[in-house]
Structure 1
Amino acid sequence: MSFTVTVLDDYQGCCAFLDAAHTLDGSDIRLDVEHNHLEAASLPARLADSDAVILIRERTTLTREILAQLPKLRLIVQTGRLSSAIDLEACDDLGIAVRDGSGSPTAPAELTWLLILAGCRRLGSYLARQSQGEWQRSTDRLETESLGHALSGRTLGIWGLGKIGSRVADYGKAFGMQVIAHGRESSAGRAFEQEIDYIADRQAFLARSDIVSLHLKLNAETRGMIGAADLASMRADALLVNTSRAELIRPGALLDALDAGRPGSAALDVFENEPDGARAYQHHPRVLATPHLGFVERDTYERYFTTAFRQVREFVEAARPTSASA
């Protein structure tokens with residue numbers, strides 16, 4: 001009897017065509033791929049025949065209520081590191097094994113830098129107007145036009161100097177920027193090692209930065225930690241970049257702050273309740289929005305799925321009964 005592994009939320013329909021898929025060659029594992037994002041109510045019926053599920057990051061959350069309706073499910077594999085998308089206590093209670101992989105800072109750091117460049121040069125607005133036949137215009141009215149700016153000589157603020165933040169800081173130095181950092185004690189230590197000015201006071205850090213890039217892990221301490229007062233501390237011409245987690249900012253606070261004029265603009269790759277939650281930002285005149293592409297590229301997917309398919313295969317082989325020795 002075959003073992004069915006279902007991959008959820010494969011929006012590009014690519015995982016079955018990755019080189020990583022050959023990891024399943026010669027096995028009795030059947031690969032089942034769901035290309036659409038399913039609401040929670042639809043998951044039990046969709047996964048009724050699944051022995052294992054592979055999650056692409058946090059696109060789908062598996063709660064206790066959902067897991068309790070999946071008696072056939074034996075394994076969940078999280079691409080990248082474990083997150084709050086899986087109710088681990090429920091998995092333990094229900095006898096469902098959980099595996100995770102590892103990540104790389106390369107792709108999200110590069111996407112962050114793309115957003116910094118595009119945000120500062122107002123690329124999204126220019127391309128939108130060009131698609132409508134207008135040349136070198138970023139708004140529909142001359143009185144609301146303004147020019148973008150170069151990066152050299154400006155101040156880049158890194159909030160969270162971990163693996164990704166450190167790479168982004170290096171990119172900033174290469175572009176001739178002054179780099180400053182803020183965050184927990186670990187960020188202060190890394191800032192000293194990397195010869196980066198560490199600003200302990202949050203408001204002073206925000207007020208000094210031309211660009212603030214968020215690189216914080218989401219947990220109980222950081223969820224909603226950035227509020228209206230923090231955003232109001234930013235300059236009217238500053239750019240806020242978030243490729244980390246949307247939930248770092250209190251719900252509604254960023255849109256209100258942009259409408260109030262501080263910060264001046266935002267470049268975002270992450271949103272609450274994706275994908276529907278992105279709609280409020282996509283047409284905002286001060287927002288450059290991308291559809292959570294930080295890890296969505298070939299090298300990362302090959303790494304994620306090579307690990308995930310290997311873990312599924314190892315699980316199946318370990319569970320296979322061995323013939324009794326003579």
Structure 2
Amino acid sequence: MQWKNRNLRALADIVCGNVDHFPYRSSSYITEFFEDCDLNYAHDGSTRWAWTAARLEEVLALPHSRPSVPPDAFVRIIRRLLDMGEAEEGDEDRGKALAALNIVLAREGWEAFYDERGIGQLRHIATNTVAEVANPHRPLTPQELQRKELLTAYLDKCAEDELIEEVLLPLFRQLGFHRVTAIGHKDKALEYGKDVWMKFTLPTLHVLYFGIQAKKGKLDSAGMSKGGSSNIGEMLNQVTMMLGHEIFDPEVNRRVLVDHAFIVAGGEITKQAKNWLGERLDATKRSQVMFMDREDILNLFIVTNLPLPKGALPPSPAADDSDEIPF
């Protein structure tokens with residue numbers, strides 16, 4: 001990432017506290033600031049803003065996965081600047097500090113915001129990607145556990161199309177996939193085993209194409225489908241079709257093959273089902289297939305801080321009849 005010099009200077013002034021609503025930092029406190037961000041920078045006594053701007057430029061030059069996700073160290077700097085512990089009188093919610101920071105960030109295509117936990121986050125405006133490495137295996141906060149319960153109840157009652165439209169499409173877009181396109185169920189003849197196709201750009205700018213075959217319920221290896229579950233045997237033909245048929249990418253105006261297939265279930269995918277499918281695919285196709293079950297969907301959806309589908313939100317409290325004015 002390469003920023004314009006004027007924006008580096010403006011962000012350096014914020015770090016140094018030369019801007020209203022941010023604490024003033026002398027030489028030793030600037031060093032402490034970078035230590036809090038896990039960066040081994042010690043101020044050398046030179047002009048504060050110039051030295052800080054040079055360090056910020058070094059941070060932005062660190063390796064990162066793709067253009068829409070900055071280096072982790074830069075995300076830590078933004079979070080440190082938005083620390084709620086530095087709120088001042090007249091700006092208790094740090095709204096004024098956030099607005100001042102966003103003036104600078106917006107010039108480079110970024111926007112900072114506070115999540116529901118009061119932690120500063122960074123969003124790439126063009127792709128709406130939140131610059132956070134989502135770790136679906138970390139412990140969830142009490143608020144996240146509540147949201148997970150609501151989403152679980154939604155997955156129990158939603159239809160397959162709702163699973164795709166309201167959960168999977170927003171999730172994969174948030175994870176950095178592009179051209180996430182739902183094929184739909186109106187014309188089965190045109191699906192060729194895919195409910196969704198999308199693509200992902202590697203840091204080398206090579207593009208991989210993905211197809212998704214989604215099922216609402218449990219996937220098992222029973223001899224036939226039962227209520228609320230699907231037989232993995234039904235997926236074999238769909239996966240084979242998915243990997244063998246081309247899709248048309250209008251952005252490059254040509255037909256391409258799907259590189260990898262996601263099998264996604266709104267319920268559990270049993271170990272027996274995975275093994276059964278793996279045994280019947282050749283080695284090449286086996287390496288192209290990935291699985292996502294309910295627990296994967298829930299954890300990824302929650303840690304990426306996506307808004308819950310409307311159908312998962314709790315009903316608003318009904319009006320109390322006792323407050324009505326008698327006639």
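Rule-based calculations on the coordinates, nothing more; no lab input. From a predicted model like this one, the values you see are computed outputs, not experimental measurements. Cβ atoms are built from the backbone, for glycine too; each structure is taken alone.
For FRET efficiency 1/(1 + (r/R0)^6) of positions 93 and 173 (r between Cβ atoms, R0 = 41 Å, to 0.05), the calculated result is 0.25, so let me know which of 1, 2 that is. That value comes from structure 1.
Here mean count of other Cβ atoms within 10 Å over residues 109-116 was derived from just one of the structures 1, 2, and that gives 15.4; the source is 2.
With respect to FRET efficiency 1/(1 + (r/R0)^6) of positions 261 and 309 (r between Cβ atoms, R0 = 41 Å, to 0.05), the largest value across structures 1, 2 is given by 2. Given a value of 24.3, 78 for Rg and Dmax of the Cα atoms in Å, point me to the structure among 1, 2 it was derived from. Source structure: 2.
Figure out for me which of the structures 1, 2 the number 1.7 belongs to, where distance in nm of label points 7 Å out along Cα→Cβ at positions 37 and 293 was derived from the coordinates. Don't skip to the end; give the middle numbers.
Details: 1: 1.7; 2: 4.2.
Among 1, 2, the structure yielding 1.7 for distance in nm of label points 7 Å out along Cα→Cβ at positions 37 and 293 is 1.
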